[in-house]
Structure formats: C-alpha cells, structure tokens
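Please treat every number below as a calculation from the coordinates, not as lab data. Small disclaimer: the values here were computed from a predicted structure and weren't measured. Cβ atoms are built from the backbone, for glycine too; each structure is taken alone.
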Structure I
Amino acid sequence: MRTEEYIALEDRYGARNYKPLDVVITHAQGVWVWDVDGNRYMDCLSAYSAVNQGHCHPRILRALVEQAERLTLTSRAFRNDQLPLLERELCELTGYEMMLPMNTGTEAVETALKTARKWAYMVKGIPDSQAEVIVCAGNFHGRSITIVGFSTEPLYRDGFGPFTPGFKIIPYGDSEALEAAITPHTAAFLVEPIQGEGGVVIPPAGYLQRAREICDRHNVLFIADEIQTGLGRTGRLFACDWEGVRPDMVLVGKALSGGFYPVSAVLSSRQVLGVFKPGEHGSTFGGNPLGCAVAREALKVLVEEELIKRAAELGPYFLGRLERIESRYVRQVRGRGLLIGVEVWPETGGARRFCEALQERGLLCKETHDLVIRLAPPLVITREEVDWAVEQVEAVLMS
C-alpha cells in the first residue's frame, strides 16, 4: 500500500482528533525515519520528546524483548521483580525519596493533582474540598476533563464542560502574579519550566527560583511538569536544573521509556507521596514489569551514552546556526538544549506551510500554536546531522 491508501483508510475509519502531516512512517532508526514509499526523513519532533534516546534504540529494544518473553503484566495486586529496581534507580538518579508509577503523562499530572489535594488536607490543614491549585496561562498538561478545564486554549476546552473546580490561572513567567494568587487554601503551583506545546516559551531568568521561594514562604507545593522538558531534552536532567530549583514534585514520562512503551511517574518526598493509603490511587498497568524493564534501560542509555551532555553541547550550536538565518519570515528563534522554536510572523500564514515545505526536503517537524516551528530531534543527533537540518530550514525560510 502507498501513502494515499493509508491516508484514505485513516480518514474513513479514524476519529479526526489530529491533523498530522501526510507522511506514513513504517520504520525508523536513530534520528531517521522512512515512509511506506521508501522516502527517508530526519525526525525533528522526537514524538514530543518521547524518543530522546533515538528511534528503536537497540539496548532498549533488547530489554523489551527479553522482558516480554518472561513477564509483561501482573497488575499491582501482586509484586513483580522489575518495579522495585526501577523505583530505586529512578530515585537514585534524581535524588527523590519516592516515585509513583503510571503510564501516560496525563496520568502523571492527574496523580500529582490528587497528591497535592490529599497533602493539603492531611498535612497543611486546608479544610476538606477547599484546596486550590495555581496554574499558568498557555499551559499544556494533557487533555483529561480536569486538565483541559484549566487550559487557556479554547480548542482544548470548547464543548467539554462542565469542568473541575479548584484551579486558578495566572500569567506565565510572572512571579508577582503567583504571590498575589496564593491564599490560605492554596495547595500547589503546577508549572512547566518551559512551555513546549505553548510554543517553546521560556520564562524570564530567575522566574523558577522566585516561584520556588514564594512557594516555600507560603507552604505551597511546587510541582514541575517535566514530561516534555525532562530527561535530557534541555541539556540538563531536568529543565529546572538550569536555575538550581528542586521542585517538591517532578512529573516525568515520554522519554522515560525511550518511546517503546507508555511509562510515567511522579517523583517526590516521602512526606508528600506518603499521603496515599492502599486503594486510594492506582492503575492496572502502572508499574507493570514490561514498562519498568524498558524504563530502566532507557535511563541507563540516557546516562551511559551521555545524551544529556550531547543536548547541552549541540543545542546551543543548533540554536546559534538558526539565529544566523536572516529570513523575512522569522520573528524569533528561541530554545534551550535541543528544544527549539522558530516563531514566524502572523502575516506569513502560519508555521504549518513551512513544516510541509520541510517535509518535502526530508525533515519532519510540527507546528505548535500556529506560528512556531518546533525543532526537537532525538538527542543522539550528530553535529553533521544538525548541519544538514539547518541547511533544510535555511532553504525553506529563505525561499
């Protein structure tokens, strides 16, 4: 079957909740993917940072196959021999005392919100059902009913109400707004250290530090959603590390399994995650042995192959080369590590047409928030491959 036939099938039988580029990928390796017609492309999206370790990494693939031959699922009704090892290794790598495993990023966010509310009632002493969580405008934390209820993007909200109460929305990057929004009922502040889906929006320098200080002063939990920005993407283990900020809770997912399997987790202290009693929260697949074995190897690859260091070195190089492109279409180039956004002027008609033009030149990326071309290749990318990618971007932006 050719590309057009696959697209026709998806259009006929699939719900229209995505608008993908018209490329049908059939296999991949490292930073490269191939479509059903035999064309090769460089992947500059990395499945929204899920394949930081590169597509089909052989070590992670081997761990998946070996574990799948032994044991895939027990549910949490029984123990398995992979979850305790992942718990120890993830906590030792990040310095947190406890982790709670889930599957998707959305589930990690929902888990963090439940944790914050439970902590607010048990530890902080907020009256029952009165806890508030502060979030930021332009956020993207997932698409559950609760999460879209505190989104500021009409596309995510329209037609899905009524929404869960208990959330306050403040401007992103504004520490004074955070201070003003806190009340005695505030349980937590949930924030992305960089708003990836929001357009690779980087807050002002010192913002995370000030937010940390404000949360400390008011006994409010600081929750960092590092699902897209964490595990090496920005050239640090976590994006919060750029300001030396240690959140009370960190949410990880995506690259936690190297793109092989949905695995996510909430990391925190014993005091915070210790609020749960058996039966209050859970997941049939959360902490399953197959996912844990995959995540263990994905973390080893990240560390042993020094992919965080590579992002720290190649990110500024990639960004610098893009900044030197003198295009009438470009309003701003911004980024950190290998998470880069090229914002185009509104009068250009939006970023999608540039993404489609880049597809024609063998480079795959995706527009976000209409005006931003997001460039986030797997961290295994080489300097030579970065040079090739820049050549394609320059050719499109200068046309």
Structure II
Amino acid sequence: MFFHAARQPILDRDKNLFGYELLFRDGVSNVFPDIDGDAATSKIVAASQFDFSMSDFTGDKPAFINFTLETLDKKYPALVPPEQLVVEILETVKPGKKLLSHCKELKQQGYVIALDDYIHQPVWRHFYPFIDIIKIDLLDTSLETIHEVITAIKDYPNIKLLAEKVETYEQFQLMLDLGFEYFQGYFFSKPEMIKAKTLTPSQVSLAELLYETSKADLDLPKIISVFELDVNLSYKLLRYSNSPLFKRRTEISTIKQALVTLGKAELQKFVSVLFSAQTCEGKPPELMALALTRAKFCEGLAGQSSQIKDKSMAFLTGMLSLIDAILGETMETAMEKLPLSSVIKVALIEGEGELAKLITIAKFYETTDWDAALSEIKSLGIEQEQVPEIYQKSVQWANEQMQFILSSA
C-alpha cells in the first residue's frame, strides 16, 4: 500500500535539519479538505507502523505529525516511539481540560509537543509548562502578534518558536533576530544573490563528467582519463562502487572496472550526486537531500511516461533544478558554467518541455499542491496511482545517498 504523503523539512538556526513534517493525502485527487484530520492522522500513523518505517521518510530525524483531539483520545501517539515523533496539536483543537490532560500525559511519556498554527489566546498559558514548540504561520500572523507571543512565553524557556512558511532569506533573518529556533519553508532552496561561487578544479572535472555521461554513447577512455587526473575523484569512485549499496561479491580495484560495473545510468547518478555535494558546501544539507529526491523522483516519473524517452536526462534535470540556489546565482548564469544538453538547459532556464513538467510536478508535490500536480501528471500520461510509490522510493534513495555522502565527507 502506498498513499500520498510529502515531507517538509524543518531546519534549526544553523540551517541544519531538525525534523520533517509529514503531510498526508488519501490520493492526488483527494485533497485535504475532503479528508478529516482524524482519518489523515490515523492513516499516516498506521502506515508508518505496518507499511513502511517512519525512517523511510524522515531518516534519523523526528516526524512532526498532526493530531486532533479524537486521535489523542485514542492514544495514537503511543504507536510511535517518542524519539521518532513530535506531536503537533492542530489549530482546530480548542484548549480545555481534556487537552491539558493529554499534554501532561504525553509529556510524562517523553513526547515533544508542538502547537500548530498557533492562535494566541491567554488560555494557552495553562499549557505552556508542557509545550516544547509553538509554530507561527508567517502568512497569517502579524509582527505585532509575534511580539505578543514572545512576551507571553518569556518565563517559559522550555518553549521554542518555529516559523512556518518561511520563503525568503529576509524572513529567515528577521525571525532569527527575534529568537526563533526552528524554520519551516523553502527559503533555503532559493538563490542567495550575495556572492556567486566559482567552480574548483575538481568541480570543473565533475562538470566535464556530467557532460560526458549525458551523451548517448560513453567515451570510456576520456572518462577514465578525467578520473585519473583527480586522485580524490578516483578514490570516491572506487569507494562508491564497492559500497554496500550494490552488494558486490567481488572487490572492484580499478577505475575501468568500476566504470564498466556501474554502467552508464549509475555512473551518471554518482557524478551528479558528487557534483552537487561538492558545490553544496556551506549550504544546508537539506538542499542536497532535496536535489537528490527531485532527481530520483523525476527519473521515476519519466519511467512511467511514454512522452519521455531518456530517464537519465530526467534524473540529471532533477538534480540540477536547484543549482541556482547551490551556486547562489541565477539559473541562466549557472547553466553557462556547465556543458549540458540544450534540452536540459531549456527545461531549467525557460521552464519548457517535458523535463520542465517533471520539475513542476516535484515542486507541487513538495508543497502538497495536489490539484496542480494531478494536472501535470495527467499531461504526461502517468498513472496517478504510481506516483506515491515513486515518491516514497525517491525519499528512501535520497536518505541512503545522504548517508554515503556524509560518511565520505
């Protein structure tokens, strides 16, 4: 069983990943207003226990999951270990004695408790000793109200503020200055036009390899020569080809052997991942994880569409869809530095063609705009029932790659 769930990253003050909010839908065409909160929570909790591991979606980070009063009454949080869960109390739940009792019990059991889309009222003061996180929706909350909340919780150092729907670095910096600890939104995936990066010699080599591996026919001698000129790249290639990801029976000990064994598709993934990882230095790790997820998601979607012939092109397009944010410049300028197929450049710069539609679907999926995603999915002739499985497997694959990247750093 696969259902539609998207994860949205939550970062700390240093832009490191703190956790993910899991957002559930019963299907791409069955959006949230048609499913009550009880059903959404029960299905995602049940699925996390019986259909997939919570770590498939969140790795080793906690999952923020919405709970209604009814699902709290049914003790649903107890189905997930405290270290894997942040209990989000929906904004529709009214503060009262029953809810206060649940908060006390959950706190005693070791759960982290968050108030979602917090609407400031004096009655919440009774809950403050048991609350760990208050989530503030920046689109629906005035700066004046934010200051009121900050004043109200000043005697409760246990409470941390989380800013939701942070879309720009200016918003991030303002909330950072106000003392917010956590941030949810895609501000980190937007270009910071401060100082564009120049590519290092190693990154230039990887850019050349990106171009070579995107060709229909591999020029193996040329690719080998690029690796031979960079000891660091050669080491990482051999380490990757011998990694547990592939369950090799015999050890690979030469560059040529590694290239032949990996094959074109896997080699392209390796080069793409390594290029993004190297250029992502100084950026939030979640930016890299998002690029990885997009790459695999686009590749999977392409495999289900008769309109897209080359899955490897879809993978590379997804991987490079955040290169403007990674390099801190416009997409046009970033593309000038890379020797890539014109089809990929048109998709990323002008947003045209089937490859661009894949990026659009990925963005809609990330922000749970299911109606818009469905329209694009249908236009590519993809069966919507296939999409949840593709997304879940993309997230799992990205988690595995991030573990390899971080262990190789």
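Computing P(r) over Cα pairs in 5 Å bins from 0, in percent, for residues 127-222 alone across structures I, II gives 2, 14, 24, 24, 19, 12, 4, 1 for structure I. Which structure, out of I, II, was distance in nm of label points 7 Å out along Cα→Cβ at positions 271 and 391 derived from, given a value of 3.1? Source structure: II.
Computing log10 I(q)/I(0) by the Debye sum over Cα atoms at q = 0.16, 0.24, 0.25 Å⁻¹, for residues 119-166 alone across structures I, II gives -0.52, -0.86, -0.89 for structure I. When log10 I(q)/I(0) by the Debye sum over Cα atoms at q = 0.10 Å⁻¹, for residues 71-294 alone is computed for each of I, II, the one that comes out at -0.42 is I.
Please state which of the structures I, II yields -15500 when helix-only ellipticity at 222 nm (-39500 (n - 2.57) for each DSSP H run of 4 or more, over all residues; to 500) is computed from it. This value belongs to structure II. Thinking only about mean count of other Cβ atoms within 10 Å over residues 255-262, which of I, II has the largest value? Once mean count of other Cβ atoms within 10 Å over residues 255-262 is worked out for each structure, I has the highest. Calculating relative contact order in percent (Cα under 8 Å, 6 or more apart) for structures I, II picks out I as the one with the greatest value.
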